[in-house]
Each structure stands twice: as C-alpha cells, then as structure tokens.
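The next part holds the structures, each set out as structure tokens.
Throughout, read-outs are computed from the coordinates displayed, never taken from laboratory work. Since we're looking at a predicted model, the values are computed, not measured. Cβ atoms are built from the backbone, for glycine too; each structure is taken alone.
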Structure P
Amino acid sequence: MDLRSVCVYCGSNAGSRPLYAERAAALGTRLAREGLAVVYGGGNVGLMGIVADAALAAGGKVIGVIPEQLVNWEVAHRGVTRLEIVANMHERKARMFDLSGAFVALPGGFGTMDEMFEMLTWRQLGLGDKPCAFLDVDGFYAPLVSMMDRMVAERFLHAEQRNDLWHGEDIDAMIGWMRAYVPAQADKWLDGKRRRELR
C-alpha cells in the first residue's frame, strides 16, 4: 500500500518506566526518517508529546487533532506542523481516520484503547481497510492479546480478524507489515449470516 502517514495512539501520561518514553521517541524518530507523517492526539504531555517532539526533531511532519475540551487538559502542542482543533471526540476519531494510512497503539489507558478498538471495529464492519498495530513495550499488550485469543476461542471474534492486526516490539518489522498489508476478507458473522428479525 502507498503509506504516507501513521496515526499514533498513546498515553497522555508517560507511564511508570523510562522504557515507555524511550520507545515512544524511537517510534516518532523512525516514522520521520521513513518519510511518514505522524498523526496524533495533539497534546504535548506524556507519550503523546514525546512521539511528536521526536518526529519533529528528526525533520518529520506532525499533525495534531485535539477536541476543544482537551486543549487545556492535554496541553495542546503549539509547535507541531499543523494543529487541528475539533468539536469533540467523535470528530477527532473521524478526522484522524481521514488523515491516516495506518494506526499504531503504544502503551496507554482508556483513551488509547477506545481509539484503537474503534478503528478495529470500523475495519471489521467494512468501514475502513487500514492496518492496525499494537507496538508492545516489554509485554505491556500481552494480556490484551490473550484476551483477543479468548474472544476467538469463545466465538465472539473471527480468527482471521484477530490475525488481521500486528503485535510486536520491532518498529521496522511493523512498518514493513504496514506497507505490505492486505486486509482480511473474513465475514464478521461467524455463522456466515445474521440472525433474522422475528416478525
């Protein structure tokens, strides 16, 4: 695929260990050196600010998208290439989707999970066909991946859709996977059809 930009979801906090910040900086730097624009949540705090600053320092383009309510909470980054202020979280997600060719989650909290899983759901429903990756840091996402495996085992998720995402720690491998990505064609409905409405 013709990959030009990558959306990074990550914490507005920096986490408990320096390793999280190190990996965030490494990702921002690597994306910039690959000529890939960084799309992110627009803050200058936590891992968000670290990714943005690293990409900018490496000569990259950084586009922040932030809702009005969070301009002060997440301290909007005024030094990015472009900062877009939108009305709410729904507009933020839609705008980030429009601007991005792929999505990657670094460690984060509820917001990171919400944003990444919405993209996974949109893809599952055929509303998008862009690659999604979990860039792990020392096993941070291992319990989540195990939960996805359980969803498959309990028949709430198609195995092909579970496998239609990337999980690992190697940034170069992740970018290579994104560039070569071909969306899975699995049917959302495990039994191949919807349950008919009772009349």
Structure Q
Amino acid sequence: MQTDNLPAPETVIARCQCWIERVVIEFNLCPFARKPYENNRVRYVVSDAKNTDALLDDMHRELELLRQTDEQEIETTVLIHPYVLNDFFAYNDFLSVVDMYLRQCHYEGEFQIASLHPDYQFADADIDAAENYTNRSPYPILHLLREDSLARALIGYARPDRIPERNIRITEKLGVEKLRDILGDCLQVEVS
C-alpha cells in the first residue's frame, strides 16, 4: 500500500466507515458490531505514527481513554494507522507485541485487539480466498474492544464458536470479485 499521498484523516475515516457498513455490518460478519456502530459509540482515530513505538503510544492513549470513558459514550475504538505496518507480515508479527503489551500494561482481561489489514490473510487460507475479506480493511487497523461489551453481546448469540465458519460460508457465497469491488468502492470515498 502506498502511503505517500494519503487523503485527509476525515477521508481515511469515511473509507473505513464505508467498509464497516458495507461488509462487516451489512453481511453481519461481526454480530456485535452493529449496535455500537448504530448508537454512534465507535471512536475513529487516524494515527500519524510512522514507527511501531509511536503506534504503541497511540494505542496506549486510546486504551486509557476507553478505560476512563463510560462505554455509553465510547464503546470501542478503531485505531487506523496508514503510515506504519503496511506490510501484512510485519503487521501480523506486530500483533504478538500488542498481546505482550496488553499483558505487561495490565489491559489483559479488560481489552482485546481485533486485527484488520488491506492484505489480511488467514494462516490456512490462500492469498485470494474470500474468507480473508472478513478482515481486509481499507487501511491497517487495530480495533480496541472492551471485553465486557463482547461478553454481553455473546450472551445473546447462539454458538459464537461458529462465527468464523459462518463468515467463511458468507464470503465464499459473495465471492472475491464482489468483496474486492466493495472494498474498491470504499477506497473511492472522498470527504471534502
């Protein structure tokens, strides 16, 4: 992904919102995403970090903000980082650093991070497999989630362990071309 001429943060956010609406929510890939989205309790932040240390600092600030803010105001944060970790394999390796950071900073059990990337690839999937599109976003993202919110959402969801299987079936039925087109459409969104 080229980062030289990225659009303004408002456009980056609008592109990610388009993807969330048209893929994640429309196809119900994350059954607990709709409510915070529709209730306007998702915070979007575009990090200007150009290295992983700066990104960890941004993540820390956002986790502390979540910790100090009532979930009725901000339930979750979408931390978009278009200037760092554009290579998926470097991003994927960085996730172990994030996990260690959550443990060391005593966020484990309170927050978890969902991983989203333009080149996302599940370990056992082909690079062009439709299932990868469940986590293919317009830009690299660390999605900061409150574990309590997830636990409450899962109470009303029968067989949450089957969500990945269900998502594979949905994305395979939609097909790679359609999913690629939706993502491409979202990348055309402009905010003036």
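Of the structures labelled P, Q, one was used to calculate FRET efficiency 1/(1 + (r/R0)^6) of positions 6 and 142 (r between Cβ atoms, R0 = 25 Å, to 0.05), giving 0.65. Name it.
Of the options listed, only P reproduces it.
Using FRET efficiency 1/(1 + (r/R0)^6) of positions 46 and 134 (r between Cβ atoms, R0 = 25 Å, to 0.05) as the calculated read-out, with 0.65 as its value, let me know the right label among P, Q.
Q
If you rank structures P, Q by mean count of other Cβ atoms within 10 Å over residues 22-29, which sits at the top with the largest value?
Answer by largest value of mean count of other Cβ atoms within 10 Å over residues 22-29: P.
Figure out for me which of the structures P, Q the number 2.7 belongs to, where distance in nm of label points 7 Å out along Cα→Cβ at positions 86 and 102 was derived from the coordinates.
Checking each candidate, the match is Q.
Which structure, out of P, Q, was relative contact order in percent (Cα under 8 Å, 6 or more apart) derived from, given a value of 20?
P
Here Rg/Rh (Cα atoms, Kirkwood Rh) has been calculated and equals 0.93, so which of P, Q was it run on?
The value was obtained from structure Q.
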